[in-house]
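Just so it is clear, none of the values below were taken in a lab; they were calculated from the coordinates. Treat the numbers as computed from the prediction; the structure is a model and nothing was measured. Cβ atoms are built from the backbone, for glycine too; each structure is taken alone.
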Structure 1
Amino acid sequence: MIRAVIMDVDGVIIDTEEANAVASMQMFRELYGLEVKPEDFVPFVGTGSARYVQGVAEKYGIDIDVNKATKRREENFIKNLNKLRLFPGVKDFIKEVKQAGLIIAVATSSDHRKFQAASRQAGLLEKEFDVIVTGDKAKHTKPHPEIYLTTVRELGLKPSNCLVIEDAITGVEAANRAGIFCVAVTNTFSEKALSKADLIISNLNELDIERIRKIRN
């Protein structure tokens, strides 16, 4: 029986992928005089800030100071917070989950500062979630299952009692490796790209409580 819903943030709760790419492109331009493209970041969506920028640096054959690069990227991201929006149906979904007596948690590769700033701007408060696990608490990034296993442990549940909502290929793989039922929403990648998920939806309005209750692992 599903007792908890674990939600990724970027691409599931908040529409941040464009803002992430723009902040990163600005960083490469400002620190390294390099013009990169939004599509360069696609293979690294969901892998955490360090891999997100390191992967593109490797593609272009340049060496970067990862700590300096991710710090500048975060600074640029926060400057553009006014552009962030919640995906349709997010608030209603969270409310419905809580009213049904299920636990709701966040598991995101973003660090806590970035999550806090983005969620506040988008109109969500941390108190709306029972457990929040950010990238600061994990040594390994997705597709490693650590962040989801850490969240399950903090919830005091088994993986079979949880459901993960993801938007990224690496996130789906992380949930699969953690042994958690994975629902993929096609906000970022196509249905074909997310084919390894247990269930694929186009938006959160398709995932009501009755559908969740029927899920067994």
Structure 2
Amino acid sequence: MPEPQKASLPRERFENAYAGRAPWNIGKPQPVFQAAANKVSGSVLDVGCGTGENALFFADKGHSVTGIDFLEGPIAEAKAKAAERGLSCTFLVKDALKLEEWTERFDNVIDSGLFHVFSDADRARYVRGLEAILKPGSRLLLLCFSDQVPGEVGPRRVKNEELREAFARGWEVESIEPARFEIRPETKALFVGEEPKAWFMVARRAG
């Protein structure tokens, strides 16, 4: 029998996480994005940017960076960090499922833990939005939960094949590599005492 369709994670889940100590809010960029910095050239959109660490990392490297999140709290924190560090970075409260309505275009998109929160229908809508705001030939760098993460705590697990299927049309998948999400040390117990396994995908928009 086919697996039941899973709904996108509710807004309240993220509001509650940021009200406490969100596992992924580690106070620095995810290491995989630091390691892949040489793949990024030009402007950057960070979708689901949270408190802005990945966005600020690329802004510090001289990129024109915009970060968006659908929650006001993390965006306010990201703006405060940018001001404190003297970095120029635009942070906006914006729904990543409405990217198609946006007229701005970017050379790169980074996604650290957003893709895996969506239902199948919202995934398709999200990918269409990415196609709309990425310039032809530009790159998407995406980090998501892997199906190798044990248990059911946290977001939906994603198979390698699901990534390839989601980006099969209009994209060239350059690589999908095993990776890890760095999380707050005290939250590792939620994932059998280790950092959650992930997939790190680099894909180029056709055009």
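Work out the source of -8000 here, i.e. which of 1, 2 gives that when helix-only ellipticity at 222 nm (-39500 (n - 2.57) for each DSSP H run of 4 or more, over all residues; to 500) is computed.
Structure 2 accounts for this read-out.
To test your reading of the models, identify which of 1, 2 gives 17.2 for mean count of other Cβ atoms within 10 Å over residues 53-60 when calculated.
Going through each structure in turn, the value belongs to 1.
Looking just at relative contact order in percent (Cα under 8 Å, 6 or more apart), which of the labels 1, 2 belongs to the structure with the highest value?
If we compare relative contact order in percent (Cα under 8 Å, 6 or more apart) over 1, 2, the biggest value is for 1.
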